[in-house]
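Input: structures, listed below.
Bear in mind these aren't lab numbers, they're just calculated from the coordinates by the rules spelled out. In this text the structure is predicted, and so the values were computed from the model without any measurement. Cβ atoms are built from the backbone, for glycine too; each structure is taken alone.
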Structure 1
Amino acid sequence: MNSSPPSPTRPGFHTITLGCKLNQFDGAAIEGELLRRGYREALGPADAQVIVINTCTVTHKADAGARKLIRAMRRASPDCTLLVTGCYAEREGDALGAMAEVTRVFGNREKARLGAILDELGIDLRETPAPIDRGCDNVTELPRALHFGERSRAFLKIQEGCRLACSYCIIPEVRGPSRSVPPRLIEQALARLIEAGYREVVLTGVNTGDYGRDLDPKLDLATLLRRLFDRCGPTRLRLNSLEPLTITDEIVELLATEPRLAAHLQVPLQSGSAEMLRRMRRNYRRERYLDVLQRLRHAVPDIGLGADVIVGFPGETDVLFDETYDLIEGSPLNYLHVFPWSPRPGTPAADYPDRVDSRVQRERSRRLRQLGADLSLRFRERFEGKRLDAVALGNRRNAPYQRALTGNFIDVDLPLDSVEPGQPVNVRIGVSTAERTLALAEGSPSWA
């Protein structure tokens with residue numbers, strides 16, 4: 001929002017961010033710094049003098065996709081400055097730096113030095129450069145310059161890194177231990193986003209529910225949320241993903257009573273098998289996971305609940321997979337993110353025996369994705385004829401519909417130009433199919 005039209009007289013930049021919402025925040029910081037230095041948002045990679053690829057490394061496919069993208073961007077703009085950052089750059093910086101297409105690699109720990117890196121490369125178009133804004137001195141500070149382009153929602157980092165030791169996960173290596181952004185900085189950043197016109201802000205991190213344990217004095221996520229609601233006015237906040245054991249009674253109460261907190265949570269499951277959870281080194285049992293979901297559903301009947309699930313982890317037999325399938329089928333979950341297991345070098349699971357055949361992985365993934373689609377349709381059909389609060393997201397590409405996202409994470413189609421993008425709106429839910437949910441705009445939510 002609040003982006004100016006491109007000017008053909010200034011050199012352009014093009015950024016591509018892969019992966020999670022925390023990476024989306026980092027991408028917005030990179031764009032904000034480039035704009036501050038006099039660049040414009042290019043019409044596309046061929047129009048760009050600077051290209052930044054912000055990578056993900058959660059699977060081997062993500063790594064391969066990043067390398068393919070690097071080569072494609074160099075072909076599109078042969079003379080550009082091509083920068084590569086993100087989690088893959090943190091883990092395999094030397095390998096990426098050896099690619100002929102790449103100008104410079106900087107990992108997550110160097111993102112805080114973005115201003116200095118751009119200085120080193122001579123990327124500053126101001127005739128009289130302003131005092132250098134390094135953005136932040138470390139990863140638990142927040143850059144002032146954020147640019148989310150035409151997005152109707154903003155992301156705000158409140159936490160970085162993870163102290164868990166899941167056997168399959170490379171993220172603690174590439175993002176570091178759990179660290180919290182001081183609440184004063186979060187409040188200031190939220191105020192700037194609200195002033196820029198955003199009416200939904202997604203609070204993000206690697207392990208967001210771990211927020212505040214490292215601060216002095218200690219703080220918790222529920223306390224931070226209450227402080228933000230005292231200051232955010234008619235703006236909706238959304239918690240994206242919380243680990244099961246971080247969902248406290250206070251968080252459940254806020255979800256049930258605060259209309260400006262979106263009724264939606266992603267609660268990572270990974271497996272519904274006790275044996276697989278043990279091998280994955282997850283810090284909960286399947287019974288505890290189900291108890292968390294049941295508490296949420298009881299307190300917030302309309303809440304949208306999602307889960308991440310890993311398929312084909314080493315040692316997963318047909319029987320153990322069926323335990324996962326049956327748990328999900330009988331749970332309050334409403335949608336799934338399904339990932340075939342991929343060995344990450346340096347993680348304990350990369351050396352586990354009894355790997356699952358790739359064809360079996362694909363079939364199990366297909367079955368779980370179909371189950372997720374069935375759960376989603378069943379959930380959306382519950383609301384036919386009912387009103388839900390939403391935020392308008394803009395027009396769908398090449399379609400005569402406008403998108404809106406409800407608080408409980410239903411992506412609906414409104415008639416074109418029903419409401420200005422980014423604005424809160426009440427929607428009357430219509431017919432749902434496997435592919436879409438129709439709705440009509442009907443006024444504004446009470447919190448707006």
Structure 2
Amino acid sequence: MIRKRPQSGILPDRPTVVVVGGGFGGVECARALRKADANVVIVDRNNHSLFQPLLYQVATGVLTDSAIASPLRRIFERQYNSTVLLADVQHIDISAQTLHFEDGTFAWDHLVLAAGMENNYFGNDDWAESAPGMKNLAEATRVRARILEAFEQAERAFALGHHDEVDACLTFVVVGGGATGVELSGAIKQLAVDRIAGGFKALDVSRTRVILMDGGSRLLSGMSTQSSSAAQRILESYGVEVRLNTSVTSVTPEGVVASGDTIKSKTVIWAAGVTGSPLATQVAEQLGLSPAHGGRVSVNPDLTVADKGNVRVIGDLAQLEDPKTGADIPGVAQGALQMGGYAGRAIARELSGRSSSGKITPFKYRDKGMMATVGKGRAVLDAFGLHLSGFVAWLVWALVHIAFLINIRSRLAAIWSWSWAYVFNDGLNELIIKPEKTAKKEDSDSA
């Protein structure tokens with residue numbers, strides 16, 4: 001007996017559910033709708049879903065791009081009610097129920113906004129050129145190029161007798177003491193000391209200076225004080241300089257000014273904060289809401305917005321208080337995954353007519369813990385009342401991250417890369433790749 005393949009594509013007689021954003025929450029939401037009698041349309045400006053927590057390993061050459069990203073079309077290849085649109089959403093019209101692209105509009109019956117966050121320079125957007133952040137693969141590749149090129153510039157300056165430039169080339173400033181800043185600082189120091197030092201003959205790059213600064217009183221403010229202290233202790237044992245209660249007031253191509261201190265550095269990396277996608281502000285304003293802290297949108301317990309039962313906001317963009325703790329649900333991967341699954345199931349239930357038969361249970365966040373790596377084979381972890389640090393915490397971190405990677409190929413690539421890096425102190429992607437225009441401009445400047 002030949003099984004009839006379900007009808008695929010966008011069908012006019014089915015309701016259309018549009019998911020804006022192909023990250024953790026968006027993908028999980030679309031997957032939860034796989035059996036729904038609906039057109040499930042995933043819209044993203046990139047053609048891939050990205051495992052953002054490991055971007056810093058792409059930026060430091062441990063992992064390749066494809067190890068932490070997978071094409072959206074591959075992910076949804078066997079979900080016959082799904083369609084992927086590669087498009088940049090310019091505007092969302094709530095009353096007309098349409099998305100506006102540069103070249104047209106697209107109608108929807110249900111909207112799930114999962115567009116994620118962007119780098120936040122707190123009103124100093126001109127700093128972005130000198131201090132790139134890391135929210136996508138393009139930015140991580142750009143950061144990797146800057147890090148690796150700084151070592152090359154240092155060797156060249158030393159060989160040409162420009163000894164006053166060497167220290168600035170070998171000084172790396174990471175602004176922001178959250179998980180990204182902590183993980184990146186340790187990885188840069190590890191890169192310089194353990195992996196590439198042998199390739200530089202004239203210069204001792206192992207003396208690389210890495211400065212991690214944050215405006216708060218401790219690192220990893222979202223974790224326990226025990227983990228914060230352990231992370232700082234481990235970083236400082238590597239030689240990373242940790243500067244707390246430090247405010248950055250200026251960023252230029254020559255370095256930073258922080259709390260009155262001028263630091264000469266050719267490589268400044270921004271990990272100090274994020275803000276919501278402008279689409280979140282559009283939705284909030286159209287519904288008469290004031291944007292919540294960080295450009296997020298206040299949502300109802302069922303993740304709908306205001307009185308719009310067919311508009312949901314999930315993931316980093318959703319501001320919702322956890323009734324168990326009284327604090328906002330954190331903008332982390334596990335929250336996005338849980339919200340995505342909940343939103344998808346709620347829409348599927350509504351489309352099937354089951355929502356009218358009973359009360360919908362509010363979204364409940366299940367905190368499974370927080371963790372961060374702090375260099376080679378070491379991490380800190382808070383979970384279920386436990387506070388771990390060192391190799392055991394790193395092992396748990398590795399297993400959890402492998403489990404949450406999008407597919408088997410990515411999991412195998414990560415296991416291989418980490419094993420190779422751990423045993424041989426070697427990375428798999430230490431190439432300097434720059435956009436053609438940027439490369440030509442910098443080559444002409446240095447000529």
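Where does the value 3.4 come from, among 1, 2, when distance in nm of label points 7 Å out along Cα→Cβ at positions 174 and 374 is the thing being computed? Corresponding structure: 1.
Assign the value 75, 50, 47, calculated as Cα extents along the principal axes in Å, to the correct structure from 1, 2. It would help to have the intermediate numbers written out before the result.
On the way: 1: 63, 57, 50; 2: 75, 50, 47.
Considering all the candidates, the number was obtained from 2.
If you work out distance in nm of label points 7 Å out along Cα→Cβ at positions 118 and 366 for 1, 2, which one comes out largest? Before the final figure, lay out the partial values.
Values: 1: 4.7; 2: 3.5.
Sorting by distance in nm of label points 7 Å out along Cα→Cβ at positions 118 and 366 in descending order puts 1 first.
For relative contact order in percent (Cα under 8 Å, 6 or more apart), the highest value in the series 1, 2 is held by structure 2.
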